[in-house]
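K.L.:
Structures incoming, each one as structure tokens.
Read-outs: derived from the displayed coordinates by stated rules, not from any lab. Bear in mind that the values here come from a model prediction, so they are computed numbers and not experimental data. Cβ atoms are built from the backbone, for glycine too; each structure is taken alone.
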Structure P
Amino acid sequence: MDTLQFQLKTEHKEDAKECIQLYNYLFECYGGEVWFPPWESLTIVKFEGYPSNKKYYRLNHLGKLVLKGLSVKNTEEKEKIKIKLTKTPDGQIYGNYTPENKKWIDDNLGLVFVAKRHNINYYILDNGFLVHIYNTTKIT
């Protein structure tokens, strides 16, 4: 990490920022430490001159792919909203549900859930349950 902090002050600043993002993710995954094999498999190290102890890191193709996946995951988290389960204005539960699923919706009417838009007609709740947009009210 010290090498990356030093690298932030050089012309390799953008590479360092990307590497720090990935390093922080690995730090979380491995419980407060970053093991060399996963780090080495995601980065390329370049030495300045010979002999020199100055190293510069940049992400390899796999590292860039992992970083892109992290940014997609973060974007999805930001798209989540709170919705309240309701009946349609005519008092129905709209959608193609089994009797058990209709009962689940009926039992949870009025409760607020975190969800994201699944497609044009449905929200998907954090528990994986699909709810028709006609049976929801967006909470802001």
Structure Q
Amino acid sequence: MDYEYMTAPCGLACFDCVVYLANENKELREMLSKQFGIPPEEVGCDGCRAVEGKCPVIPMECRVFKCAEEKGVKFCCDCPDFPCDLLHPYADKADSLPHNTKVFNLCLIKKMGLESWAKNKAKKVKHTYFHDEWKL
């Protein structure tokens, strides 16, 4: 697995994204097809870098991808402006999209290194976000 290629500049793990996983999972592809109202054959994605930030299930171009490309950084945490408002968390759709984990992931990538984060932490972050209870 090429973790650099399969991790979005914003810190989302494309290799663990349901849209990417739908490439090899017919049931998941059909479920996402119904959820997003697009034909099943249009659901799969090969990762943000492969599609230049144009995810087939998101109806807008990714501003973060474009910014990272313009600034010549692989990941936002490599940018001198990190963190910036393009990574701002939002409550809208927070219960269904992992976008509020971006800054946390980027901090972990910077601290642990990309491969260590990808192998040891990325899936745990996503699982915690969606399934664990909030703790102080």
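K.L.:
When you work out relative contact order in percent (Cα under 8 Å, 6 or more apart) for each of the structures P, Q, which one comes out largest?
P.N.:
Details: P: 19; Q: 25.
Greatest value across P, Q: structure Q.
K.L.:
Oh, and also: Can you tell which of P, Q yields 78, 26, 23 when Cα extents along the principal axes in Å is derived from it?
P.N.:
Checking each candidate, the match is P.
K.L.:
A further question follows. Using the calculated result -12500 for helix-only ellipticity at 222 nm (-39500 (n - 2.57) for each DSSP H run of 4 or more, over all residues; to 500), pick out the matching structure from P, Q.
P.N.:
P
K.L.:
Please compute volume of the Cα convex hull per residue in Å³, for residues 30-109 alone for structures P, Q and give me the label with the greatest value.
P.N.:
Numbers: P: 197; Q: 110.
Comparing P, Q, the top value of volume of the Cα convex hull per residue in Å³, for residues 30-109 alone belongs to P.
K.L.:
On to the next question. Assuming 2.4 is distance in nm of label points 7 Å out along Cα→Cβ at positions 6 and 86 as calculated from a single structure, say which of P, Q it is.
P.N.:
Answer by label: Q.
K.L.:
P, Q: which one has distance in nm of label points 7 Å out along Cα→Cβ at positions 22 and 126, as calculated, at 1.4?
P.N.:
Corresponding structure: Q.
K.L.:
Let me ask something else about it. Taking distance in nm of label points 7 Å out along Cα→Cβ at positions 62 and 102 from the coordinates of each of P, Q, which one would give 0.9?
P.N.:
Among P, Q, the structure yielding 0.9 for distance in nm of label points 7 Å out along Cα→Cβ at positions 62 and 102 is Q.
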